[in-house]
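Next up: the structures, one after another.
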Structure 1
Amino acid sequence: MALGLPHRAPFVFVDEVRALVSGESAECGKTFPPDEPFFRGHFPGDPLVPGVILTEALAQTAGLAAGQPGRAFRLSAIRGMKFLRAVRPADEIVLSARKVAVVGALWQFEVAARVRDEVVAEGVVVLSESAE
């Protein structure tokens, strides 16, 4: 697993793990290079990272935070996701996830993305736990 994620290229949206408290929280980094194929069609001449891809990067960060050996996590819900500012090609994004609740097989995380110490996206993701 790349970085501990079950994902593979081209669907890994975390470049590095900067901090990790297994079962609790994670901070990761991601920079989307200007030649990413989605930039050609996502507002040509004014490219920005699609919100769904930014949300997936946050969900992957939450999956790393959950990090339980022998268990896999899947995105089950997105709650109150807000996009506060556009994220551009080559922006260094700091992704963070902090566990706030576990109910049965559902793990809830507060997530946020920052660029230059400014929050650009925030919300809550819910992951469901399943055996690998």
Structure 2
Amino acid sequence: MNFNKIHHIAIIGSSYEKTKHFYVDLLGFEVVRENYREERDDYKIDLKCGEQEIELFIIKGCPPRASYPEAQGLRHLAFYVEDVGEAAAQLAEKGIACEPVRVDEFTGKRMTFFHDPDGLPIEIHE
């Protein structure tokens, strides 16, 4: 097997309006495809993220994300940025609060976290 890059990441959101607004209008991801799936009564929105895609599934009535204590499985989503301080300031201008910027003890690079409308932790890391 030759796993050499991520094809896509799938995220489940509970609100079409809030989730799409957050990822498209606030974070700036470009919509590649958007489909309503009548048989499931949900939406699937594919977003461009570099060479990869983010799949947003908007599902009414889905159970909330387990948070603390953390559950098994995917812990968070992380994006590389050139300057964490600048990215955090841009997020703040859009009303998105970040945790205080800190230094990753293993990489020595700056990082911080914020959350999407459903509480998914998102990291930005240099």
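Every read-out reported here was derived from the displayed coordinates using simple, explicitly stated rules and does not represent laboratory data. A quick note: this is a predicted structure, and the numbers were derived from the prediction, not measured. Cβ atoms are built from the backbone, for glycine too; each structure is taken alone.
Summary table below
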{"read-out": "Comparison of 1, 2 - label where distance in nm of label points 7 Å out along Cα→Cβ at positions 50 and 66 is highest", "value": "2"}
{"read-out": "When relative contact order in percent (Cα under 8 Å, 6 or more apart) is computed for each of 1, 2, the largest belongs to", "value": "1"}
{"read-out": "With Cα extents along the principal axes in Å derived as 46, 27, 24, matching label from 1, 2", "value": "1"}
{"read-out": "Structure responsible for 1.5, with distance in nm of label points 7 Å out along Cα→Cβ at positions 18 and 98 calculated and labels 1, 2 on offer", "value": "1"}
